[in-house]
Structure P
Amino acid sequence: MAPRQKRANVSPALQAFGRRFKRLREAAGLSQERAGTRANAGKGVTGQYISQVEAGKTRCTREFAETMDRELNAGGELVELWDDLVTDAAFPVWFDWPPVEAEATHLDAFEVTVLPGLLQTPAYASTVLYGDKEAVAARIKRQSILTREQPPSPSMAVLLDENVLYRDVGGPEVLRDQLEYLVSRIGPRLTVQIVPATAHLGTLGSFTIATLEDRTEVAYVETSARGLTMSDPDDLAAISRSLMDVRSIALPLNMSIDLIQRTAEERWS
């Protein structure tokens, strides 16, 4: 029998911060959606994210608190509450991944089946998402975090199972363009290493670990049903062990680039 999933818990400290934030927002006459458009130095968040902050279901950043403090004319109260209540509060067991991904300073990703969404071309993403135009547009929009200037884009280290290079996703042209694009993105802020198709802990599934500005780590694990966002120390320890095991057998960067290029030219041309 599969182990029962833990129920999402909510930190009392996050709930207290969220309640006060909600009162300040309502006093300013802003809906959750309108408040969201003013967050993160004008880059904005969704109304759903505001709802999660107010319910104590997500741990916002200090930057978020600083921005909203100014927008809601809170006179420093929200920042003080963040320092008192949120800075040491635990993340909930589950919450939306995109806000975490967007706030990360570094991402470690291991993919077993397809290229990471942040590195997919539109044609490749369209095949993976069965032509859902809205889903493709949302995925491509997420990629902007890797090219933004402020806040600085996160660095990213990708470990890619070798079989991903040989999986037919959209046909030869799509695969060739995708692999060439992947190589073109490699640089100081992005590394890609190929993991030989052999037995290792990573075969249990794809995952990403996000490191945030305060050095907190949050993991995203893909399942056949849905993605799971995790911050439990035991879960993170297990995922970190998998990451170390996979990284220990990965090809060096230069050999990985050579393999990707040869696969594009010899298999998908």
Structure Q
Amino acid sequence: MPVEIKDMTFDKVAIGPVSARVYQGAEFAKGAPILLYFHGGAFLEEGLRPSPVAEAIASTGAIVAVLDYGAPGGGVFPKPLEVGFSMFSYLAKKRAGLGDRKSPLIIGGEEAGGNIAAGVALKARDHFADELDGQVLFSPLLDPFMGTASFRESEALGMSQRWAEGWSHYLSGGVCHPYAAPCLCSRLAGVAPALVVSAEDDPLRDEALGYADCLTAAGVKVRRHVLPAGTGWPEIYGGKTGETPDWSPKRPSTWQEEVGRQFSGFVQNISIH
């Protein structure tokens, strides 16, 4: 499905104006899912940039709003979380011209953005439990100790130092709250159903799947998928894989097609429940 892209500013959000790039399937139907999406960038990047993940999901008929969540507070916890939660709260009440009241409201993100999404899901559980329909976490960056077995692969992808710098920046406010490092949270029951996606050659694989296991143990419905190695998946967050996926809306590469299928299946499942 062709995707339309437009930049918007949401002026009436409690925390102040928030910029977003909206990806919308040109033929989206009534009740199309709304995905509030947080980009990657190791907590270090601001601004609105192209998002192949958002475009792939929008091509399924969804409406995806990618936030510039780092700009208002410089990317240091808790500011990005506050931006994300304020925007979620606003959409939960108003929908702000995105979709309609029948649209499932989902949050998601990749890498550092996956961390923000998981944190917003926890806070939503504590404040607006009935308003969030799901969370999608693509290789979420969740472990500030960077101690998993798969993380050893990060050096080869050129990400080890960047993630160390990113965590140092994000936690420089001196707080390691469960919202900042969701994998350390001991109370996960009641959060929204989750879709967790990683890849065999993803250094964040173990923390992503470990968090999925913890959610499942807490009684949360979880759909997980691990892409095979060689799809270029780590390039979504800047990993240097040597792979060069040939991507466009008309000719998606392997991971884009699979992400679209997984997202559609996840939305169908949460709609049934």
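Read-outs throughout are calculated quantities, based only on the coordinates presented, and are distinct from any laboratory measurement. Given the structure is predicted, the values throughout are model-derived calculations rather than measurements. Cβ atoms are built from the backbone, for glycine too; each structure is taken alone.
Odds and ends about this structure:
- When mean count of other Cβ atoms within 10 Å over residues 114-121 is computed across structures P, Q, the figure 30.6 traces back to Q.
- At a computed 22.1 (mean count of other Cβ atoms within 10 Å over residues 130-137), which of P, Q: Q
- In this comparison of P, Q, the computed figure -9500 for helix-only ellipticity at 222 nm (-39500 (n - 2.57) for each DSSP H run of 4 or more, over all residues; to 500) is attributed to Q.
- Structure (P, Q) behind the derived value 36, 21, 16 of semi-axes √(5λ) of the Cα gyration tensor in Å: P
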